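These are the structures in question, set out in turn.
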Structure P
Amino acid sequence: MKEMNRNKMEILGLMSGTSLDGLDIAHVSFEFQDDKIEFELLHYQTVSYPNALLDKLHRVTDLSAEELQLFDKELGVCFAEMVLKFLSEQHISKSQIAAIASHGHTVYHQPHLGFTLQIGCGSTMAYQTGIPVINDFRSLDVIAGGQGAPLVPIGDFHLFGDKADAFLNLGGFSNMSFKKNGIIQAFDISPANLPSNLLMQKIGKTYDEGGELAKSGVMNQALLDELNALPYYSKVAPKSLGVEWLHEQYMPLLTSDYKLEDLLCTHTEHVAIQVSKILNDEQISSVFMTGGGTKNSYFLERLRAHFSGNCLIPAQELIDFKEAIVFAFLGARHLRGESTNVPSVTGAHMELCTGVYHRAQ
């Protein structure tokens, strides 16, 4: 590891979420002063995936072991090319960047079986870019008995802790972090954007802009009751959701027996109910909201119908890039030898400096 200033560094945070809307790249500077952390989002961009690669991401769980290994390397090359183009366009020197901190793209998440898999080969990225890469932030937490998720809460409270009582992210899934008796709690609440996006693909669209089609539908009470009765919601935290669960338990309920707009409407109501239940049960008065679902005005309307607290919508760059910022922060903490997990959140047996460091040659 090259000599660096432990108290001041610039990191590239990469986030590839289950919504498949592209790779989020955040160029973030950090300054650590005693217990105070200053950060600045210097540059940011979401880079869309090439169609061929996007198609493969959609069917990644169908790949054979050999195909998955090849795709891991292919995605690493793709991430590296996106990073190099980003650096060139933003006139950023490689020498400025202490490391690339990459979430990778989740293929399997089965902590109850002792594993989680995010692809996008870190060694390939380090070799192709000439910049050290830190990835695989979740596996060590799982090995230590944790869920490996969520990891973002450590950033919520170190970087944004003065903004609100709780932090809600609406990506492919909804997840929230908050403090209870001074201890950080966080978990996945429910699906969010991913079911809507999958439904919209049936009519050749990628998402329901503003929730307009959902708003035109009629909520189906019988379907809503089925969704609300799914066993996951009665489990106690730590707990987390994966795409496998979505396709095995959730999507089969959203059948073609119903009109598309009614499915979207009912799904939206379900998410609003599940999110507001946590907010109300935990007596949250203000929630800081990020992720693509924040742009769904119909969802916000339904959430506010169930939750009387204050929904805080930040600047657009934080809505879109908070998770990439936090993974940059996890990278900085890794380089400083500090913990990157929160055992009260994940259920791991101890605090750990997670992530795998790949040296640039």
Structure Q
Amino acid sequence: MPPTAPLGYYWGDDAYGVNHAPDGLAVQLAEGGPPLERLRLTGATTSAAEIAEKVATATLFGGGTLVVVSEPAPLVVSKPLAAALAQALEAVATGNGLAFLDSVDGTARRPASLENLRNAVAAAGGEVREFRAPTQDGMAHWIVDRAHERGIHISAAAAAELARRVGANVRERDVDRRRQGELAVAELEKLALYRLDGQIVPEDVKALVADVVPGSTWAFLDAIGLRRAAEAAELAERLDDVPAPLLVTHLHRRVKQLIEVADLLGQGTPARELVRTLKLNPYVAEKLAEQARTWTLPELDAALDGLLELDATLKGHAGGGDLRRRAAVSLWIAEKVRRPSQR
């Protein structure tokens, strides 16, 4: 159903979908006439007064103006500012439009002020849509759809490989997926130049697209818990933005959890009872139980002792930077996480 007011609020962790959503609003507002002129502003550099000035004057000739405001949070950070923006929503003249783009990383709670703005747009009859970044198989289908839109031929297997290489197969919830769609489209268009007259196949993707799996603390900790040493070492290198003391804290917490779970399982406690005993949600309890079964208690105690040594090593050397950190973490993984049969 088309909006009854020339307003739009588009939000979500799919930056590609969010950024292209005003295209549909512009077409609807043009009603088959001249296309609307686009004016892009950002919440950090504009004001409600400027927005109102741009949208309040109806056009006499040609198309109207669609003002697109990205990241509007600074415009509603206080009640007076929010009230001024609410007046701007009411000032949109016939033939013009106003849209807000709000990209989120999927991990943080949204400010109430943004929810109020979204609700105000909806209450006025504007279009409100959420765009979620596709994951796993969904991204492969999404890539095929974007290819069809551009007249690009890509095999299903190549789309799946491209989805994997932009990080869509990472399941952890702490991954920032906002730019995956944009990255996938950029790589798709690059591949199309390589295969001008043919179909893109998996070998093309492997040859031209770098494997950009996003760093994930959860994925790293799960690899540690499951004793997948090679995977853990690889993921550790992608966590350069996590300070070394915080990384050790995360590891310490996970190993202690595994010790608690392994101790309870060793006493004959059913896995389902972990939820009540350790106050865990069922998903986390099941995952920790699975991981704890890959260790013995002495191995977990040794891993915990090794973390004390790792912490001392990282704090005791001012020089060396990233190289020293990577070497120290890799050594701990090799000595404490890798299964004895793999050493």
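Which of P, Q yields -11000 for helix-only ellipticity at 222 nm (-39500 (n - 2.57) for each DSSP H run of 4 or more, over all residues; to 500), as computed? Only structure P yields this read-out. For the set P, Q, ranking by relative contact order in percent (Cα under 8 Å, 6 or more apart) places P highest. Suppose log10 I(q)/I(0) by the Debye sum over Cα atoms at q = 0.13, 0.22, 0.23, 0.30 Å⁻¹, for residues 80-143 alone works out to -0.42, -0.87, -0.92, -1.28; of P, Q, which structure was it derived from? Computed on structure P.
One of P, Q was used to compute semi-axes √(5λ) of the Cα gyration tensor in Å, and the result was 32, 24, 19. Which label is that? Corresponding structure: P. Looking at structures P, Q, which one was FRET efficiency 1/(1 + (r/R0)^6) of positions 64 and 240 (r between Cβ atoms, R0 = 35 Å, to 0.05) calculated from, given that it came out as 0.85? Clearly, the read-out refers to P.
Thinking of P, Q, which structure, once distance in nm of label points 7 Å out along Cα→Cβ at positions 112 and 312 is computed, gives back 3.5? Clearly, the read-out refers to P.
Values in this text are rule-based calculations from the coordinates and carry no lab data. Please read all numbers here as calculations on a predicted model, not as lab measurements. Cβ atoms are built from the backbone, for glycine too; each structure is taken alone.
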